[in-house]
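Dropping the structures in below, format is structure tokens.
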Structure 1
Amino acid sequence: MRIEPPVPDVRLALARKFAEGLVGIIPFAGSSLVGIYSVTHPSQADQVAQKWQNNITDAVNQLEQVIAELAPTIRISDEAANFAVYLARMCKYGHGKESIDLPDATDAIPGASQEDLIELCGELESLGLISTTGALGMEIVHIRPTITLFEVFDEIAIGSDPQHDAMTLAKFLSENKSLSSEDYVTKSGWSVRRYNPAMAMVCQMIGEGRISKTKSREYYSGYCFTTPSERAELKRFAMPISGSVN
């Protein structure tokens, strides 16, 4: 079975994103490369990174060569990467709570049988990109994309960058102490789909007791507030975009 990859090639796009992060073209910070590491072979990627980080100027000037060396470290298959993009596009909210029925996913990818998709689900689940539930006589019935899937694939799937958006939210929280999801989405003009993955990433830096258990099905969390130490961490996380306007 072969699912034709979309343009641009997903695995190559992931290699480019990782390379640009390593050489500082994209302002990654702190733990924001963790998602990308879920689809790379970390030790091999680290070897490439060490080689080029010793001379950032050369890395920037020879970015295509960096990408070519990083591409083989992307361990996700073309088929699974393509399927992950489709799953990201199928999610309306992007908060990690949505469940997709396997037959609906089968309809979304022409030529893929149910059994093909079950095997691709196994690959994605092994990488922490989805969770699945089954039933008697059926290995997988429901698919639930994780926040990591959105973190890795949203830039390719829907054109928004959760890492950069998370830094924007972190900057806001470091300056305002608290955040209302509904108010922020209304004032920023972001879609809920764009907002939720970034909010989920930021919430990893905030104590659970300061994150509301939202009653709305639209938001990852309806409201959060921070302590001084959390604001310090959020400020460090947002440093690459400090002073920028978004």
Structure 2
Amino acid sequence: MTPLAAKLFRTADEDTQRRLASAQFFECTSLTPLALEMLKADDAESGFSSNAQLPAPKTLIEILLKGKRIAFFCQQHEEGHVSVHAMAEQNDGHIHISWRATFTPGSGQISIDDLGTASPDREAAATIGLIFVEKFLCIINQPGLVERRTKDTDKRVMREAKAHAIEQPRPQWHECYIRPGVHGSGNDSGESHREHKLHYVRKHRKPSLGPDRWIDGYWRGNADLGIYHKYYVAQTSDLPAPTRTF
């Protein structure tokens, strides 16, 4: 269980603890520059990628951004949509639910919960947050791109679950990094980008396949040579540096 999730588990009510216990956890701080690159590069009209599938029916993605931890609790529903609860660490140490929303992979459909304080700023934050989650999922799901290093769940979490007779959380969680070596789509020969830094090929239309057919973006190139960012430039040292992440 990732750090923010573990902190929430130890202080939450039993219903929240049970939901967390059934999830898989991914710490994706090292992938943040790549997700931001994709967010800036892709056309917003393209909607959400059909590749934005959850690794597990309940998945929590967590990052460290500007010194604070942010987590996205995602759940796949039978109707096909994915619900996302965004949680953020506050200056006083408490954990606050920033927004709740849903998106449908392969479409532009979104729905944003009110939370009692609806505002254009909140709706904009939720919309960007959903796209951010989509990008993390696309990175995780690109074959061979991400290395998942396992970490043990905090023993205090396991003891808390046992004390309240809650299903034991998964004993390990995943810390994600870019895997060394050459990456690309299934259509790439490998030789054409072996000597190029890892870089993003943005989403694009392909009229020959239909009037509104989009080809998903993907990362290709040699991660051993570093990562080339065309669209994303770090504005603060609090953001992960746009260099190799392994």
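Just so it is clear, none of the values below were taken in a lab; they were calculated from the coordinates. Here the structure is a predicted model, which is why all the values come from computation and not from measurement. Cβ atoms are built from the backbone, for glycine too; each structure is taken alone.
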**Q.** Among 1, 2, structure where distance in nm of label points 7 Å out along Cα→Cβ at positions 13 and 181 as derived comes to 2.5
**A.** 1
**Q.** Source structure (of 1, 2) for helix-only ellipticity at 222 nm (-39500 (n - 2.57) for each DSSP H run of 4 or more, over all residues; to 500), computed value -16000
**A.** 1
Q | Label whose coordinates, when Kirkwood radius over Cα pairs in Å, for residues 109-172 alone is calculated, return 15.5 (choices 1, 2) | A | 2
